[in-house]
1. Rank structures I, II by FRET efficiency 1/(1 + (r/R0)^6) of positions 132 and 380 (r between Cβ atoms, R0 = 30 Å, to 0.05) and report only the one at the top, that is, the highest.
2. Identify the structure, out of I, II, from whose coordinates Rg and Dmax of the Cα atoms in Å was calculated to give 21.1, 61.
3. If helix-only ellipticity at 222 nm (-39500 (n - 2.57) for each DSSP H run of 4 or more, over all residues; to 500) comes out at -1500 when worked out from the coordinates, which of I, II was used?
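All of the numbers you see were taken from the coordinates with simple rules; none came from a lab. Everything numeric in this text was worked out from a predicted model, so none of it was measured. Cβ atoms are built from the backbone, for glycine too; each structure is taken alone.
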Structure I
Amino acid sequence: MASHRILALATALAGTTGGAGAEPLHLQRGVNGDLWNNWGSIAELRADPEALAVFPDWRRTVTPQMFAALAEEGFDFIRLPLDPGPALAYGPGPDQDRLIDGMRAAADLGLAAGLKVIIDLHPIPRGEDIGGAESIVGDQFPAYVTLVGHIAARMSDLPADRVALELLNEPVFDCEGVFAGAPPKWPDMQARLHAAARKAAPDLTLILTGACWGQPEALVSLDPARIPDDNVLWTFHSYTPFAYTHQGAIWVDPPLRYLGDLPYPPSLMTPEVIAKATAASVARMAAAEGTADAELIARWVQDYADTPDSATTEEIATAAAWADAHGIPRSHLLLGEFGALHAIDGVNQPMEWYHAFLSDKVKAAEAAGIGWAVLSWDGGMGVAIPGDPDRRLSPDTCRALGLPCGN
């Protein structure tokens, strides 16, 4: 095991010389773009001739005018989540190359609008599918390292002052290595990814992260000296308080998927609000599943009520302290995702709650000197006005994010 770690570190060191001494891309205010329109399995996508004919598939509906609106509103960059899963499943060859060309075309859309661009390699959990997030950090990891090298090579001639490559969004494993004292797996693996990308793209900014879903505590568990490359950004995600940001989300486990009516900030949780939210959440779970764990729901609601308002910004302070401790300029940190579900079936929060949440995150990040990217552009966590043909933001959302929005 020790020899493997030494080899991985030596490989990483050999691959970092291109970025040493360079300044990473300066990113201030950004937004996360779309991932998929068609959320089929990789097998279903590959079986449908049209599903991957245009990749990413949102290029069929997202227009240059929409990108231009983002720049006009005051965003300086867009983080483009691009699922590498289908490309990994295809393996090397013309089909894989075509999907990588699609990633390049997506980046070109942002650049043409005057935005800086993060090419974010963003797999999703897909169970046992080759190309799912689990396989990428599992038995497909060697193939993924090769794929990242191919992607980096294809992007290597893009303007280094406007493009960054994020090597893997939210690694979905190694929580034991972060929180439970187990031998960590991700640092060696990230060093291998970095070496492959840096060799192929000597000048591009590379974006690195911690394991266990990209939490700031996972970032703190890393020793940045393992990757002696100045041309990197270190990213983390923050969805605290989670009971607020993910109440009603169909992709989380009960009872959180049935919670609702939790206001922001938590200090708005009066006894009357607690009672109303608990009763409504119990009713939703009982209607959906035929039964409800009223005691567990009540505990979730009370835990949220007991959450201090300051919890919203603690993770930003944690990341900033880690950077300071390692001599990393805070401008080399990126709050790559934050957001809250506010408009989806069963969840329609008052917008003043949502705007207060956005404002608190943005003000804390900017006060710390950290760039940010809100999640997301459209959808249930979206900042865009629903149905607006150019996906523009409302004046209230602009104010919450501190954007001029053309004024």
Structure II
Amino acid sequence: MSPKFVKTSLFLALATAASHGVASGFAINEQSVSNMGTAFAGRSSSADDASTVFGNPAGMALLKREQVSGGIALIHAKTDIDNASGSAIGSNDGDMVPFIGAPMGYYVKPLDDNWSFGLGLYVPFGLVTDYERNFQGRYHGDRSDVRVITLQPTLSYRVNEQLSVGFGPTINRIDGELTSFVPNALTPGSNDSQVKIKGNDTALGFNLGVLFQINEQSRIGMTYHSMVDYTLKGDTQIEGSGFGPFSGRKFDTTLALKTPESVDFSITHELNADWTLYAGSTWTRWSRLEEIRAVNKGVPAPINNKIGNIVEPQNWHDTWAHAVGAAYKLNRQWTLRAGLAVDQSPTNNLNRSPRIPTGDRKALSLGTAWSPNEDMTIDLAYSYLMENDTDIERSDYRSTYKNTAHGLGAQVTYRF
């Protein structure tokens, strides 16, 4: 069994890439459908509805009525794998991301003229990858299912007519499961053994926001999403003849993982009664992912050097994402939106694997909001994501990934 493979498996069991979401690394952006329509431009300065609990907690100060927002974003990804070669025999079908959904829900209640309370439930990280069983790169990954669910109680305070601030602690639950294959030493490429890893943890973080009204037409916002430090605990199960008499055993697993902090800056400008313009940039500190260190406890001596103490270099780098967007008020009931975003990949050619085959990307979004009355708004959004061709350059597997994705979101806001 390859120690290098198991190292990669342990990391990716708990930090698999959301390589087809509209954010880099294993983050996803789809926490608000109203923001999705402008490619998330203006996310920290728009404060259109209760989803500002995530976008910028300070924005709750602009919401004058109690309200609840809920919705879901659906993602359908497509991957073509070209120029594949490697030591294993197998196929390269691609399309390893099944049809998935990211739910969201928010509540905001003004307490008085200055204070507001909010509550948010959303998914900041995670997706699923599931290759065909005979995938040629299966020694670097087969199936991953990782998700982070966050609960965020929040308060905002209106300091004066121009300045508002907001803060919310986050309670974050991470769950991960990975199944991968290992070549048998005697007959590589046949009768592969299997490694299945599970782990979970709950950890705390926080979101902090500032919103400043420059004048009646313009406001700027900044939101800080903190780093969250997890220590995942679970088990590693091994199956197959490649493990000899140890097949079928489970071992306790501990893995340290930090999801990165990010800072979102944006501006919203009401050009006139009909047009609103948005622009924003997000910095994410992916360089925290220098390495992943995992420990399997109770591993017998014959295989301890393979799955005992494990260190996997990642060497990711910090990224910037930029977006511009616009909204046009067609009439009292209908608003149309559009946006364009560009986003860097944190991975590098040396360490990239089939688990995280992500490259630099562009996303085009369209959206609409329908308000049949003053109490309700229904938001719909569509995004199309295009990635640069991305190369995997491992010693035993090489290929070129061509990734695209479609996103569709729906959200309902009701005001009391």
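1. Working: I: 0.85; II: 0.35.
Top value of FRET efficiency 1/(1 + (r/R0)^6) of positions 132 and 380 (r between Cβ atoms, R0 = 30 Å, to 0.05) goes to structure I.
2. Working: I: 21.1, 61; II: 22.6, 74.
This value belongs to structure I.
3. Numbers: I: -13000; II: -1500.
Label of the originating structure: II.
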